[in-house]
1. If helix-only ellipticity at 222 nm (-39500 (n - 2.57) for each DSSP H run of 4 or more, over all residues; to 500) computes to -17000, which of 1, 2, 3 did it come from?
2. For structures 1, 2, 3, which has the highest computed value of percent of Cα pairs over 34 Å apart?
Structure 1
Amino acid sequence: MQKKINIALESVPRVGLGKLFITVAFLCGYFFVGCNNAYIEEVDRAGDYDYRPGYPELRVVGAGLVDVETDSAFIDISAEVVYASLVFKKIDELFQSSIELDVQIVDQNEPDRLIQSDNAEYVISDSISSVVNSQDAYAIKRSIPVEPGVYTVRVILRDASNERESYRELSIEIPNPSEKRSHLTNIQVFAKDQKASNSFFEATTTYNLSERSDSVRLVFQVTNNKINEPQTIDTQLLKFDSDTLHARPMSWPDYTLASLPYKGIDYGEFEVLNNSKRILSQPGTVTIEFFFDDLKRGNYRFEVRTQVGDEEIYKARDFSVKSPHYPSLRTPRELAAPLVYLMRKDDHEELMAISDLKHQKLAVDRFWLSNIKNTTKALQVIELYYERVEEANKQFSNYKEGWKTDMGMMYILFGPPWYIENTLEQKIWRYSNDFYNPETNFTFKSYKFKNKFYPFDNFQLLRNQQYFSLEYRQIQKWLSGSILRDNI
């Protein structure tokens, strides 16, 4: 019988930040986040969105696991591909797309040595034409038997209609259950919308999961082959202090050094939402599951530390809860929020304060139609605006929604740049061949380098008071509909 433990979490009082920092100072051995730089190496954040126009949008996670009954090892692959990123053809009243998923597993120490391969073809069919524009994803799961070891897993998804491919690479370790030492696997994250009919837990394939997921399941395996020594398992769920504000106007002052928007996310300030301690007295491999309900928007870390005698192992999984249909926009509130870049502050606050969703949707429609008098043109502008918002979410998402970042704001208002110049500290977006015109060249500076301690790009626009007129003119293009013929 499979050894699985479902943890019924006990309620743990939340600790105020002031009290928490004192506790951390004295109990660094227990509140281990940030206390030892070696732990940072074991923090998993999954992958980013892989958005390239015209190519399949592929999202992949993998885990190396052990069958607790047979001690046989295998790699679990969970992949998703966005419907709208595929080419569909209408065949016999059905809209169909053919894709091929190729998984190659190689020895990480010998990259040219192919250990195992797995290839499968899929035909996606739907009778409803809206599937060709759907931002939902087609889910694929593969389980591939291998020997314990450390592997590089290459996942290639090919659209058969245009032969375009998307590629992702994973690093996966499978512990050897026969070794006389303890093991701890990476932590898998699954989410479920309990309000939906026939809902079930699905693997989270990126750092982000939507607020619509009202139940989160975290799974890992522990192995103890030291017969006479019990194994202690400490876990905790943390929520970090992070910036959730939309980008400020282009002409405003830059962010101050001490502000949270400047920092982005502060791993030194966190709230302990839950902690648990368990002791396993029996040897062998055990699967442990934790369930958390109704997590609010924010950035989280689930940590596991296991100890047998003097041997200690640490693993962690970071994830972020974002808007209900992220990266898409469906609810009236999701559609209303990005209008902050086109509306006066008071008007937008009034729009967001509408609690009735039907009335809020009518207010959003009224905003567009009261500015763009032509209904056909208004629909085209609306489609363009929200298309850019979704693309910003996929390209610039970090600790907050991509549309809220400085790059997201500029992408929405001005569209994709003609040219991009990259250096270590900054990016320059150019919207003309005149590289000296301040109204068509914008500089973003990163005050923190992306690394294992700060895993996000946080490029901030170098603001200037002279941008006031430019931003005003650009907003008027959106409100008049002239954005369709004159982007900048």
Structure 2
Amino acid sequence: MITISFDRIKNKNILNKFLFLLSFAITVFLLFFIHKNNILPLRYRAYGGIFFAVLYLAIGIIVFKNSNFRGSNIFVRVLLILISIVSVFANLYVSKGVDAYKTINEKQYSESYTFSLVVRNDSSFNSLEDILDVDVESALAMDESNISHFIDAFKNENDMDINLVEGNDYITMAKDLLEENSEIMLLNEAFRPIIEEQFKNFSIDTRVLKPTVIEKDSFAELEQETVAPNKGFNVFISGIDTYGNISSVARSDVNIILSINPSTNKILITSIPRDTYTKISGGGNDQYDKLTHSGIYGVISSVDTVENLLDIDISYYVKVNFSSVVKLIDVIGGIDIDNPVAFKSGNMYFEKGNIHLSGERALRYSRERYKFAEGDVYRGQNQVRVIQGIINKMMSPSILLNYHRVLDVVEEFSETNIPFEKITELVNYQIEYNGKWDFDSIQLKGSGTRELSSYAMPGWVQYMHVPDEDSIGEIHGRISDVIK
């Protein structure tokens, strides 16, 4: 039997040296990762580097001089273990944020469309075999690109062909189906809310025979210049009227531009009514329609449409949906806003003055329009208040307590093309100078009419908000003044 004396172990001090090297390696990796990703302002990173250099120098002197003082050995071991644990958790904390944001950025290259084979409730068609020799009405001319992707996906998924025939636009096909002038139609589900504006019971009187989800790679990235550090830029916020999967295409019910200038700490929030009548880019083929319909052709269509309308450059976009608003506001502990007019929406009452909103209440607050004489115009003003409340809360130090939960929500329910480097730049600027942001807002004015045609809903009466040219000019000037 070999006996190793306590004095011999103490003299070699192997354990302390091992812990020192392990802790040092973990800390160096953490500092390298933080510096590589430009997390925290440079001077804070420098302070951190100096602090740990001095700390490890002091610990190294104790460890490598082979101190025989038992108390110092125990203290060093405990200290090194604590530093290692903190560094490991810090590494996980920071890397999760970086990975989550990269995941969010990757979503901009994919869009999700759902196509459904729709029949009346009393139809004898119950399976795909029943429609093998049946002509299926579809919007071949209007929605050619998406339908071509559907055909490929349908054939791969079901190992069969489908007989598609031209059925005009989706509204006309829905009318034909309900009036028994056709037996089955192919529906791009992004158009279902538009159909239900004309046929309230469409979803009740019909059923889906077979849904097919297609994922399209979106290569229509924004043509943008690199925004120099601390220079002004525009961000378009598109709020689509769906829950769940953020990659789904849907109407853009919220259309807001954030004009941000870090060097002056100014943010201008521009609200554009959803019913604004303008030329729709992309799948809208530059035809006139209401702005909200641009969302059914993808978020880039909305961005390009707003750029052309206001004659501005939009560098970035953020796409959110109902789930984004509810979950984000709840996870940050709600928001506080100043409500100028008391009103009731459903079973929720919003009193006048400073009020606190949960996620569901904020969503209801920002969607209500029928209680106001100005309708969608006033709703846009309420949406601006909610956006400002979110920004104020996100800039408060308390947000760090829910950092991971916020990231989980943002990762799942949002999409953006804002580079990670730009986000860290803005965060670092806020940490460095802790400046209070000066908010201002403006809304596109215009007049309402029901006498204009809609590209997505030809021949059907729709309310349109015709933008005032003077208001367009004023907004263009205000945005230019902020970001210059």
Structure 3
Amino acid sequence: MVSLKAIEEKVRDFLKTSPLKEKLAVANDLLKEKGFYLVGGAIRDIVLKKNPLDFDFAVEGKGVETAREFARRIRGKFVLLSEKDDEARVVKREEKLLLTFDFKGMVGGKLSTDLLDRDFTINACAFGPLNQLATAELFDPFSGLLDLRRKIIRPVGPESLKRDPLRILRGIRFALELNFRISKTFWLFARGITFGGVARERIGYEILRILSAPRSYPYIRRLFALGILSQIFPSFAFFFQEKEVFHHSFLTYKKMELILSEGRDRLNRFFRKFPEWERYLLIPQTVPVLKFAAFFHDLAKPLTRREEGGSVHFYGHDALGAKLVFETLKRELRLSNFIAERVKRLVLYHMRLHLLCTRTEEITERACRRFLRDLGEDAIGLMALTCADGYATARRTKHLMAGIEKIIQFQREEEKKKRYKRLVTGYDLIDLGLKPGPIFKKILQEIEELTLEEKIKTKEEGIEYIKENYLKTADALSPETRRERSE
């Protein structure tokens, strides 16, 4: 186990050599004889051998005033976080790095009280005072270093989550991103907490980070069990109350995570063989977009349920669901148009591939072309969603996989045609003495196919092929050429 002194030296060395060194000198000059301490996530990251980009300071003076003057001196951007909590942020871009510095006046003017106000034990360590760096010490009143070693997320106290309900989502996000586990006390303290008053954009940010991480499924179920999921999406009460639809959505979400994972899932292996899939995953926010779509693809089923002749139908649930999910992601989570539009598109067309693959052999070129046109860059994303949905419904995906391979093959052929540069033209055929007519189309298509197959690579090879296969046929020659040959 690393000693406390060793960790102190590690933090001290980082502060002496990092880009923070010059900024500390500015803060020292501002605060003069007043103490200020590095707290929270930066210490956690240094211990975990990560390079922190966010730095929190607890100051004995006024946090907002200090931040405002600090921003002026380093030419950074000042952002007021909370006048009430005396907290403000300074953002500064240095080369390719975006650094943030949060200044907060100490709660009650005491470091111990300030640390008690923090969220989790791993974020409740402090190092300082920084204006006496040579003799600065590490303060760990809640055994945060031990929890770091044990890889556990534990609230500082019984009121930690209640003071800021968003900490429930932050704790889950930390657990996923750091690969930590969450303590039993966390779930105990999370019971009965309401999210009223929490800024919607803060919720949206944390949900997006949670969905971006692998293995989020168990935590989404926990949020539902705690009644938090229905608070995050209050306008979807009808959805959370429909057990059958909701259960199917959970299964679809779980399968989507497996498709996106690095494990041995059959559908994961199927999609990973396509370079198109790997390129698709490089598009920003694709993972949370797919998970949102998996969870909400049947959102409007409870609203469109109809019974006719002993059968249950959900006419229009795709279009209505797409409209509702777009409005909610924009209004209730404050997510970007880029994300909301993509989720909307996937929900709107989530039945398309199911219908196309009813008879794979009958998927026409026109149907493939329309599918690719309507889905755009999310075409292969919809393929993954359809497979997750199909598996969650009846564990049947073989017919879908066959249809997907057919559409992707068509897409590749279409892309080849776009890149195709015609080697032989109709004028070349006339120069060879061929008679204009249906034969021209046949010859040019044949040359195109051979070029795409890389069996013909130059114009000369194309001309030679035509001479060998068509100039010997008198019917293909023009009258003038036939007369010349007869003479």
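We did not get these values from a lab; they are worked out from the coordinates using the rules stated. All values reported here derive from a predicted model rather than from experimental measurement.
1. It traces back to 3.
2. Structure 3 gives the largest value of percent of Cα pairs over 34 Å apart among 1, 2, 3.
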